[in-house]
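So, here come the structures, one by one.
Just so you know, all these numbers are worked out from the coordinates, no wet-lab data involved. Since the model is a prediction, treat every value here as computed from it, not as a measurement. Cβ atoms are built from the backbone, for glycine too; each structure is taken alone.
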Structure P
Amino acid sequence: MDPPPLGEVARRAGGGLGRRTVLAGALALSACGPKAQSQPIPADLPPLRSVAPFRVGACVQALHLDDPALAALLVREVSQLTPEWQMKMEYIVQPDGSFRFEAPDRIAAFARAHGMGLLGHNLVWYAQTPEAFQRLDENRIGFADAYRNYIHAVAGRYRGQVVGWDVVNEPVAEDGNGWRDSLWAQRLGAFEHIALAYRTAHEADPDAVLLLNDYNLEYFPKKRATYLNLAERLLASGAPLTGLGAQMHVAADVPPGEITRMIRDLASLGLPIHVSELDVSLTRAENKLLSRAELQRRQTAVYAEAAEAFMALPERQRFAFTLWGLRDRDSWLRAENAADAPAVFDDAGRPKAGAAALVDAFQGRRPQA
């Protein structure tokens, strides 16, 4: 995904979540951020997948699998893959309405060959409205039928291969005031198209975890409240929503404790949680007075806080922890700014302090000052 620049923290909207306290007592989450890793990175740092008591994921494009070094790093470090964009409508739906699956099939085959989970990403996104849907001839097929047919075709193709689906991606308005407008909302109803997507995905793949995925939930409490209200309405309607995804594209200067509070609030509904697209940008930091070294220190602290907050969840609520790119050079943020280094492995695939912080957190250790 490519969210807009992060908003100023001072502009964050209000919105308390005090009524969602069902699991608050079960979460021993710190409200203050963890200390940054300042010790040397161990030469024998164990793979992330070997120390995490849940699936650790990374996003990937089919072309990445042609890079032997990256393919080897993926096999070593992660146990789940998310197609970065090649399982979205922009890739699958052709102008004539036909579907193509070459790239997602290749990613699925790689995951299967290496015993990895596969996360389907995604079925419905407000930002993608293929030409074939826009000019649909309803004398031949109704819009709702075409919508259901697409979900059945894609989710059904990977039935039994995916561990879960981001069924609806980024449904909440940027400012938290309601839900996003889209072709799907206009034609099928703002809430109805979302509920229909979950019901149809469940028909196509009854065993997959069906997630709601969004971003900036740690920055904007109002958006987080709207997201949770949508989840509660889906559950009340009987829609088979079975997991919540927090993308977590954050900057290194995100205030300590914000990620912890966000994960605690999402956990209050009792559903499995997916840290779904984590990266920590240096160049998107709003505090331009911070040195590069201080931003790197804070980046490590952010990775540590995210992992510790996730580890503090009950075991049944830890769906997966996904990094949006393993190496700096492969990150979408590098394309935005060549000076950014948001990942936990450097361009050459060597672990950075963020990787060591994740290993410590996954093993239940807090980094030393």
Structure Q
Amino acid sequence: MLPDDILTAAQVEESAAAIAAMQEPDGAIPWTIGEHTDVWNHVESAMALLVGGQVDAAERAYDWAVSMQRADGSWPMKIVGGEVEDHSGETNMSAYLAVGVWHHWLIRRDEEFVRRLWPVVRRGLDWVVGMQLPFGGIAWSQEWTDGAPARINADALLAGSSSIYQSLRAGVALADLLDDPQPEWELTGGRLGHALREHRDLFLDKSEFSMDWYYPVLGGAVRGDAARELIASRWATFVEPGLGIRCVSTNPWVTGAETCELVMALDAIGERSRALRLLADMQHLRAEEGKYWTGYVFPDDVNWPAEHTTYTAAAVILAVDALTQTSAGADIMRGTTLAGDFSEIALECGCESADRVASVS
């Protein structure tokens, strides 16, 4: 099976156009028409727009992200029609702009764009780094009360922290490009990578969600034999042959975005055949004009929820790009252009540390 047998370049462009059609006038890319926007899914959609040739729409999306950042470096969790619906700041969301800006650099080589976005990326990652817990994970979020930051949710999410690991590697890559070293990010990245490899039991237990299963691989902290063992450990739990993967282990519901993220995780560890099979399996979610249904409840033979989501189409586009190596940003999840793995120093988890660079290959 070849990627072009699953989706053609024209179909990828059609899906990018479908995302652009749902973009709001101010540049925000909501989950679907009339729903909220969060900066993580918004940035993922901007990356997909760039891959699909929708350059102007992608640029407007990044301008929106700049305009919505708060002084402390975070973004509100939910924004609807330009109004904040949920003020709380989530760490993995506020870190992810670094990945988008590095992806933009790989494709466009626009140094002016990178320099303009760099202070925004830096504020976001500085805020996230300040939320690291002693064992190495990153606190989930910070609540806001009366228009100001308040209580920190001191649990760390495994999927969210795995995404932050990728964001830190992208951030350090940008810092190297601009000759603006960020040693604190590297220190945080080393402690975080160690936690993702050695202390997954200390993260909040969300093991019923497939994201907690594959995200340590997708984010790049776990590679090699350890990654293959992790993927094998719950394959039978989540994968529904011919359909995709479950979002939640207890629910007979496969979702396109999670399936395509697993596709990219598999591609990152050299499991190309299985990645292609899963990408093909989830195409039953493709709808008119290149849109994608969010998911499918297989006992009832019904697409649910009854909506086409931008983030699902975006995940499809990025998965196809990873497998076809079409754009210069195709390795963004594989991570070969990101900063290397961080040294594990100044650990506070009680493990022995010899100031080593972790071997995850």
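Annotations
- Label whose coordinates, when relative contact order in percent (Cα under 8 Å, 6 or more apart) is calculated, return 23 (choices P, Q): P
- Mean count of other Cβ atoms within 10 Å over residues 267-274 derived as 17.1 - corresponding label from P, Q: Q
- Given 0.95 for FRET efficiency 1/(1 + (r/R0)^6) of positions 99 and 227 (r between Cβ atoms, R0 = 35 Å, to 0.05), calculated: source structure among P, Q: Q
- Highest-scoring entry among P, Q, by FRET efficiency 1/(1 + (r/R0)^6) of positions 75 and 187 (r between Cβ atoms, R0 = 25 Å, to 0.05), is Q.
- Source structure (of P, Q) for distance in nm of label points 7 Å out along Cα→Cβ at positions 51 and 123, computed value 2.9: Q
- When mean projected area of the Cα convex hull in nm², for residues 139-250 alone is computed across structures P, Q, the figure 7.3 traces back to P.
- Among P, Q, which structure scores highest (criterion: distance in nm of label points 7 Å out along Cα→Cβ at positions 115 and 323): Q
- Origin of the derived value -15500 (helix-only ellipticity at 222 nm (-39500 (n - 2.57) for each DSSP H run of 4 or more, over all residues; to 500); candidates P, Q): Q
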